[in-house]
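Nothing in this text is a laboratory measurement; each read-out follows from the coordinates by a stated rule. Note that the structure is predicted; figures quoted are calculated from it, not measured. Cβ atoms are built from the backbone, for glycine too; each structure is taken alone.
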Structure P
Amino acid sequence: MSKANTPEGKATRPPLALIAGPTASGKSDLAVELAVRIEATGRRAVVINADSAQVYADLAVLSARPTQKDMRDIEHRLFGEWHGVQACSAADWAVAAKKEIAACHAAGAVPILVGGTGLYLRTLLDGIALVPPIDPAIRSQVRAMALADAHAALQAEDPPRAALLAPADAARIARALEVVRSTGETLAHWQARRLGGIGGDVSLKAAVLLPDRDKLYERCERRFAQMLGQGAISEVEALLPRNLDPSLPVMRAIGVREIAGYLRGDWSLAEAEAMASQATRNYAKRQYTWFRRQPPPDWPRIEYDDFTIGPLCDRLFQHYLLT
């Protein structure tokens with residue numbers, strides 16, 4: 001992500017707070033607590049969603065979207081703004097987020113971004129890579145390849161990208177391969193030419209939450225069990241009759257496939273819960289690794305094993321007391 005947010009000139013730039021981290025790390029509650037404390041100083045604060053599941057109206061429970069009680073009278077934006085029939089890309093979200101951030105600044109409010117979708121954050125701050133349109137024939141050819149063959153081809157045609165990707169990451173392998181074959185340049189080449197990021201236009205105060213992994217995984221398991229008792233099954237029951245494209249993000253959200261299988265009688269509810277809990281842990285592990293390695297080194301990594309929001313916010317409040 002951009003490192004253009006240097007100390008020089010920060011005082012003249014409008015503030016943007018950012019709390020990022022893996023799922024179940026407590027970041028949503030922390031963002032609200034931060035907003036409450038900022039408002040106690042006489043300044044308005046607004047929490048803006050940066051989570052790719054919480055953007056969907058269809059996934060209030062399964063995305064752990066904050067409830068009205070959770071929001072504590074703090075204004076929240078971009079939560080549940082898209083319907084599942086329409087995919088919300090990183091570019092779509094970034095356009096909407098820019099508008100909301102600009103509106104906050106115009107009103108003298110402090111926007112607080114909160115979420116665990118690194119691609120969303122990177123697109124907003126650094127801009128979007130303007131990859132030329134992919135030749136349809138090449139795309140079809142690449143997408144028809146066996147995964148092992150596609151990975152081997154990528155190792156030959158774009159070794160650095162292949163080294164970054166897991167051999168089982170079919171979507172990213174295909175994307176990288178189709179880009180290099182269609183454009184003659186690697187995906188890294190195009191990503192280095194990003195346009196439209198706001199990272200250099202704001203006074204960014206960012207922090208990355210990295211809780212104790214074992215305790216994080218325990219929270220993931222408990223949270224999915226709670227979701228089952230809070231209406232997750234009814235949420236999936238409402239989705240299935242709509243016959244949405246299985247490739248849509250709302251249908252690929254963790255818990256949807258597992259609960260759908262239970263509703264069809266493919267497995268028991270206990271098995272669905274176990275599979276979804278494991279998928280959540282795997283997702284949290286990927287997010288944890290990404291947020292430890294990918295954001296700029298000057299973004300503080302906050303490590304903790306106590307998820308109590310008050311003391312955790314005490315550690316961040318002076319960092320976020322924006323002027």
Structure Q
Amino acid sequence: MDNRAAGNRGAGATLPIVPAIVTDSLTRTFGLVTALSQLTVEMPTGVVGLVGANGAGKSTLIKILLGLLPPTSGRAQILGMDCRTDGLQIRQLVGYMPESDCLPPDVSATEFVVHLARMSGLPSAVARERTADTLRHVGLYEERYRPIGGYSTGMKQRVKLAQALVHDPKLVLLDEPTNGLDPAGRDEMLGLIQRIGSEFSISVVVTSHLLGELERIADHIVVIEGGVLQRSTSTADATQLSGVVLVEVTDQAAEIIARLRAAGAQVADAGGSQSFTVELSDETVLDAVQRAVADLGVGLIRMQRRRHHLTEFFQPEQEAADAQQ
């Protein structure tokens with residue numbers, strides 16, 4: 001309330017867009033092990049995917065952002081607050097869904113979420129009302145009075161998500177929220193995360209090592225490996241159209257490929273008996289494909305320009321690792 005009032009001073013004033021998270025030369029060591037090294041990055045509001053394999057430094061970064069772990073050097077801010085000195089205020093405005101299984105088995109989802117809502121400062125009546133609304137939102141309303149110990153993995157993940165949302169945070173940090181879920185459960189969880197950002201205007205930072213999931217839901221991607229920033233880019237830029245066209249025909253793909261290669265085109269097998277990819281060096285390549293199809297009298301099923309995928313971020317690293325083996 002106070003921040004909004006202060007920000008509205010001055011008729012017609014344009015408020016600056018404050019990034020959700022800012023780090024500057026952030027470093028954290030544990031003895032001889034460096035978990036984060038000179039990490040400098042800005043994460044915008046919206047849905048941000050934090051990508052990295054196990055041991056990349058994602059969990060260490062989250063603990064520092066929540067004010068639970070001091071950095072060795074450098075600084076970090078979340079929602080404009082200093083993570084070293086404003087930990088209590090940060091935890092009032094930020095929700096956190098941990099990766100580990102940390103739920104008490106002998107209490108119900110309602111009891112657990114109400115308890116955490118009251119710990120965040122909500123009065124008892126408000127805490128119960130918000131708990132009911134939040135459990136309904138995550139799909140646990142009918143099961144809310146059952147002991148958590150009898151829940152499936154998917155239901156437990158929803159309880160963890162509910163407790164992160166119950167106090168109406170400005171930002172939620174979700175650590176591997178789809179861990180242990182089957183494909184249907186992952187789809188449902190990803191749908192919930194999208195709704196958090198789109199319908200409730202809550203910023204989200206979600207960690208995962210599953211790039212395809214983040215490609216579906218994230219507006220921005222941050223990649224760290226070994227505690228070092230590799231990339232920070234919008235998902236739109238990362239998945240923009242590539243210079244490769246996928247072509248699928250009814251038959252005689254081998255003959256078409258031979259003709260294109262004879263004309264100097266770069267052609268590769270696409271994994272199907274009658275499909276291939278061609279490098280889009282210029283528009284004449286597409287004309288050559290259409291001429292070959294027409295000359296041979298075959299059917300053209302599709303000619304589709306491919307998009308880049310997030311998995312391409314890791315191809316150079318993987319190729320280097322393969323070369324060393």
Structure R
Amino acid sequence: MAQRIGDVIALPSRPVCLGQAAVGGKIEGEGPLGSAFAEVFAEAKLGEENWEMAESRLQQAAIAHALRSASCQPGGIDLHFGGDLLNQCTATNFALRQLHMPLAGLYAACGTFALSLAMAALALDSGGFTRVSAAASSHFCAAEKQFRFPLEYGCEPTPTNQRTATAAGAAILGTGSEKSGQAAPRVTQIIFGRVVDMGVKDANSMGAAMAPAAWDTLRRFLAGTRTAPNDYDMILTGDLGKIGTALFKALAQKEAGLNLQGVHHDGGTLLYSTPKQDVGVGGSGIGCSAAVLCANILPRLRAGNLHRVLFLGTGALLSAISPLQGETIPSIAHGVLIESP
């Protein structure tokens with residue numbers, strides 16, 4: 001059963017990642033990770049009537065590819081954790097109505113995939129489940145419509161703006177006793193984030209708002225495990241972008257004397273080729289870190305090219321209304337340690 005180490009939760013059963021997949025839109029497919037996507041959609045609406053239904057299909061596709069990767073059917077999933085950026089998580093709810101899997105919908109903004117993985121691993125470690133899935137998605141057009149302005153408005157992005165990824169990622173987790181997962185990545189420790197608010201009000205500067213939450217979670221994780229950054233092959237945040245990444249490293253250096261250079265990478269800077277692709281200071285959105293982890297990091301762990309990756313999913317907990325009411329932007333970061341045998 002799970003054990004507490006300070007704020008860190010160790011999972012003795014070491015739930016195993018049996019399969020994973022990521023899908024993306026046209027621009028994401030043109031980025032450096034495009035060849036690793038299970039499917040790339042050239043048309044933004046994915047053949048659907050609107051952006052919102054397009055995102056549901058995006059998440060459906062990621063789950064379907066992940067199930068095939070794990071040689072599993074929807075009926076073999078005991079519980080599914082997932083979420084998105086839309087109101088009431090409709091992209092997730094509508095996607096799952098055709099898959100008939102038990103659903104626990106989650107929301108932690110762009111940190112939702114990390115939270116989904118953490119909850120999936122914790123559920124498996126409880127002994128009450130055998131196979132659990134996790135997924136998350138976002139869609140550029142749907143997110144712009146809900147949080148900023150409809151595309152028809154033609155609003156110019158600010159210099160600090162990050163592009164919401166049209167992408168989704170999904171992973172299938174099983175118990176540590178799965179024979180097919182003997183050489184697969186395993187979730188060994190998790191940590192849940194705390195809400196951190198440093199007073200940032202600019203809704204177009206998500207990285208600056210989320211960086212303090214990422215540092216708070218990393219600081220508590222290192223303290224609980226008595227480890228240092230160099231004990232990991234990679235500390236992956238998602239999604240701080242260029243500005244948030246610089247601030248995150250500066251906070252670690254100033255408050256703890258930690259140099260994260262070389263070990264820290266950010267999903268918002270890995271998904272796209274900047275400045276070649278016009279994406280501002282990087283990517284964002286729930287699907288960004290989910291796609292990076294499932295298309296790039298988990299396969300590298302599975303191949304043995306990486307051995308210990310600490311994934312910190314960051315989320316800005318604002319709504320479409322809260323900035324208009326003068327509210328600051330509280331943020332959170334959930335952590336998942338994934339190790340390869």
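Out of P, Q, R, which one gives 159 for volume of the Cα convex hull per residue in Å³, for residues 127-270 alone as computed from the coordinates? Label of the originating structure: R. So distance in nm of label points 7 Å out along Cα→Cβ at positions 135 and 295, computed for just one structure, reads 1.7; which one of P, Q, R is that? Source structure for this number: R. When Kirkwood radius over Cα pairs in Å is computed across structures P, Q, R, the figure 22.8 traces back to Q.
With respect to relative contact order in percent (Cα under 8 Å, 6 or more apart), the largest value across structures P, Q, R is given by P. Given a computed value of 2.6 for distance in nm of label points 7 Å out along Cα→Cβ at positions 71 and 263, which structure among P, Q, R does it belong to? Among P, Q, R, the structure yielding 2.6 for distance in nm of label points 7 Å out along Cα→Cβ at positions 71 and 263 is P.
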